[in-house]
Structure I
Amino acid sequence: MTDIDRAKQAVRQQVWDLLERDGAAPPGVHGHIPDFVGKEEAAARLADCDVWKQAQVIKCNPDRAQFPVRIRALQDGKLLYMAVPKLATPKPFYLLDPALLTAPIETAVTSTGAPQVAPTVGPDDMLPVDLIVCGSVAVSSRGGVRLGKGAGYSDLEIALLIDAGLVTTDTAIATTIHQIQLLEFELPHTDHDFSIDLAITPTQVVACEAGRARPSGIIKSSLRQGQIDSIPILRA
């Protein structure tokens, strides 16, 4: 583990501890994208933003914290791409089209329901993405640096879509989080980490000024052998 990895993990541990201490996330939050208290309010606040209203195609993570975001996307008639957990299939995204769903929205947007009703698609099958919503453990209001749970899947998902030309510097990236997860100091980061444009809590929308350029796609030198072995699209 590098010094940056250790610094990142220390921040995650601090945030997880605070969320549990204050009852802002359920017990057992450590190691996960926090299923925070107020996620419905944060999703509603995101839906009030112009970037959401203008978006027709949204890509979102499958975590519980963003469950109401995915529901709202389909209720608003938007096309939704949801990452397959751990990018474990050759085509690593679910296509959720509200006009074609054969199950209730609340079922279709879960990691157990989507495989039953949604086809999987790869970058070659996808439309350009207008808005990305990701889960986070911590976000810095200074520069928008985001820390996930440490597995690197969100970074890879976005890098794949950048490589395919489906995500550009004009594509907004947002996250919904608890106020505890929004930090005022700069966070450690590496070349493959992306930054957040908007951090939405249950009570506010914070525009983060990006202090660094967005990664240009997959950085092969940053890939771990375990990722290549376990993620089909990387092997391909």
Structure II
Amino acid sequence: MSSLQVKVHLMRHGEVENPQRIVYGRLPNYHLSQRGRHMVRLTAEELARQAHNGANIVYLACSPLTRTQESAEPITELLGLEAHHDPRVIEAENYFEGLHVNAQELITHPKHWSKLYNPLRPSWGEPYREQVKRMAQAVRQTAQHAYDIGGENAEAVIVSHQLPIWLVRRSIEGKMLPHDPRTRECNLASLTTCTFSDLDGKERPQISYSEPAAALYNGVIQLPGT
């Protein structure tokens, strides 16, 4: 299958309405803001444009959380794809979920110290390796689904979250999983695209990245773990 080129677009959700700046993690009922809805609409329009120009986008999956379901809605509207909920692409577990956390609070409150001893794991949440394991399985199976539906040039979209997407990329690129959250190239409503030349796991997919909603980023406040 030398002509195989199956793509899986990992889309991050749009901006969330979160004026209290809570680390919302896996909490339910955190909805997209008005600007967030505009962001994901722009990304859906970009995918629709690609489909109009010949891209064979045949499958859509998303995390079961509110913000990712809402981010998938314009893709369903414009491309006519049902959004399949996949719990493997959910946000990472996080001890600080539900808290308003800043660096000073972490340092001055001893109650948090037991969760900060090992940033390489990390000790405050789901291990990086476990995130990569579940995400890699989901991405490869989604690529297979797309191929089964659409053949050698099929494409799929998975709507997920910043950290799981970023860890998939670092794993594919052969980089260490521990990292500075401020260095993540995975902005709101962005697309991290994995292009597979085989579905047997013998070759690593190629990675590309785009930001269809970049014009809306000015003034957005982003929290690690969201």
Where is Rg/Rh (Cα atoms, Kirkwood Rh), for residues 58-121 alone largest, in which of I, II?
II
Structure with the greatest value (metric distance in nm of label points 7 Å out along Cα→Cβ at positions 114 and 202, set I, II):
II
Kindly point out which one of I, II the value -8000 was derived from, the read-out being helix-only ellipticity at 222 nm (-39500 (n - 2.57) for each DSSP H run of 4 or more, over all residues; to 500).
I
Source structure (of I, II) for distance in nm of label points 7 Å out along Cα→Cβ at positions 138 and 162, computed value 1.7
II
Given that distance in nm of label points 7 Å out along Cα→Cβ at positions 18 and 42, derived from a single structure, equals 1.9, which label among I, II identifies that structure?
II
Compare mean count of other Cβ atoms within 10 Å over residues 10-17 across structures I, II and report the one with the greatest value.
II
Computed 22 for relative contact order in percent (Cα under 8 Å, 6 or more apart) - originating structure among I, II:
I
When Cα Rg over 2.2 N^0.38 Å is computed for each of I, II, which one produces 1.01?
II
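Read-outs throughout are calculated quantities, based only on the coordinates presented, and are distinct from any laboratory measurement. Note that the structure is predicted; figures quoted are calculated from it, not measured. Cβ atoms are built from the backbone, for glycine too; each structure is taken alone.
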